[in-house]
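For reference, the structures are reproduced in the following blocks.
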Structure P
Amino acid sequence: MSDIENIKKLRQLTGAGFKDCNIALKETKGDLDKATEVLRIKGIAKASKKMSRDAKEGVIVVTGNSEKSSIIEVNCETDFVAKNEDFISFVKELSELNNNCSSNLDKLKKSDMKNGKSVEENLVSLIAKIGEKITIGRNKTINIENTKNYTYQHSVIKDNVSKLAVILSLKCKNITDEIDLFGKQLSMHIAASNPIALTQDKISDEILKKEQELITEELKNLGKTDEIAKKISIGKMNKFKQENSLMTQDWVMDSKKKVSDIIKEINNEDLSIIEFIRIKIAE
């Protein structure tokens, strides 16, 4: 086999660049197996060096069906790489595996991809090839008995790959066309309005405490007395909870109504919102 043919073969096996393959083959005197190992070790070293960088760009991928749906975030350093074909191909296959693993991250990283190598090994190779830090971010699977999932994606890059995505789970004995429409619209609403929780009592104490501290500091800087600040603080906290709870948010299709009003209008006692997740890159 000629040197050029060896380089081509090694590139197919490892995904490494022409120059790196050429150097590895020279170091190993044309031994493909040894050259592959050299590139693997160099790839790990390159990947390790890049782990200290920020990776605030990336994509969100949604996979599954109306019964079981999964969402996963994969981060990189630049938007240019987020649109790279090798990167897109990796995240799409990763998303399928994520759905199979029900978003168990440890299991996902050890899973084999189509080329027979694990997710971790492919991730190292991709980092070495592309030259940017790439990390697996947030992920979740919604698979609840007797529910139907709805998905929405915004700023789509390709197919099921986007910059923002939502999965919503509704429960109802009889899913009508009206409920299907509501599910699709509510998914869009969640994408636009970014609720923290389903209801006000579900907002975590940690988030409420942080918001209270911000309000207190703001009022202190305005020179408000303790008595006035307390009254204003109560009003601001109530507004914060109302605006960040899905059920009490203004309906994106009609700001004069709340999400809870729309559910009442559907007039189906069996209908309920079970769960939702929204992930946006750089948020």
Structure Q
Amino acid sequence: MRIFAVSKLNYMAKKILFINQEISPYVSDSEMSTMGKKLPQLLQEKGSDIRTFMPKWGNINERRGQLHEVIRLSGMNLIINETDHPLIIKVASIPQTRIQVYFIDNDDYFTKRMMGKDENGVDYPDNGERAIFFARGVLETVKKLRWIPDVIHCQGWMSAIVPLYIKTAYKDEPSFSNVKVVTSLYNNELDKDFGPDLRHFIEFRDANAEVLSVYPEVLDFNSLSKIAIDFSDGVIEAGTKVAPELVNYAESKGVPVLKYPGEDYTPAYKEFFDSICGEE
């Protein structure tokens, strides 16, 4: 594992894009949702320029959260599994903070759905397609914002396809051509794999069949996480129950790893982001 002499770095991650699966208070408190709220807020207070995205899960109360649609950012159709899916962008501000959250919404994938599991606790069979829509929806929206991040921080399985797309399909886009990608690993809250067709559905531009051929035909949480690791510039052990297999995999690939930093995590995250930005 690499060692970072952070205090001597001349580089700083000023502009950070957070692509979150969960953010409190829009979903119930969890290790992931609490981090999704606190980390952007604390880094913003330290001077970072922040943009934050999450899915507009169907269990989010739009009225209570004061979400409203951003017409100028909505309207694009994303083709997944040979079907057009309209992209709807909503926005809200986290109470008592200066953090604005952009929500990725779609009637088929999010509006009428819970998170990864339905009301009976069963994984949605199209969770993989939902992750593709979320990843592409975020990246297309950031392009429209004409905002160029230094670091993209991905949280949860819903964002696991983002690193692949950044380094392949979107690598020549001005918004992402020089960006660094950091993936935070959490425990697996899914019970099933993503089905036999996800690898094919992921294919988009340079994220082609050849690139994906080294991965299992049927992707599950661990194999999707390994795709995220392979195309990330850094990996964080963000939770207390992360599978050792994934941390070991990142280390074996030579990807810089930040081991679980404990509850006082903000300084460690900031130093890690800065160190990743300082790498050639």
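Nothing in this text is a laboratory measurement; each read-out follows from the coordinates by a stated rule. What you see is a predicted model, and the numbers here were worked out from it, not measured in a lab. Cβ atoms are built from the backbone, for glycine too; each structure is taken alone.
Of structures P, Q, which gives 3.5 when distance in nm of label points 7 Å out along Cα→Cβ at positions 107 and 203 is computed from the coordinates? Checking each candidate, the match is P. When mean count of other Cβ atoms within 10 Å over residues 99-106 is worked out for each of P, Q, structure Q gives the greatest result.
For relative contact order in percent (Cα under 8 Å, 6 or more apart), the highest value in the series P, Q is held by structure Q.
A value of -15500 was computed for helix-only ellipticity at 222 nm (-39500 (n - 2.57) for each DSSP H run of 4 or more, over all residues; to 500); which of P, Q is the source structure? This value belongs to structure P. When volume of the Cα convex hull per residue in Å³ is computed for each of P, Q, the one that comes out at 164 is P.
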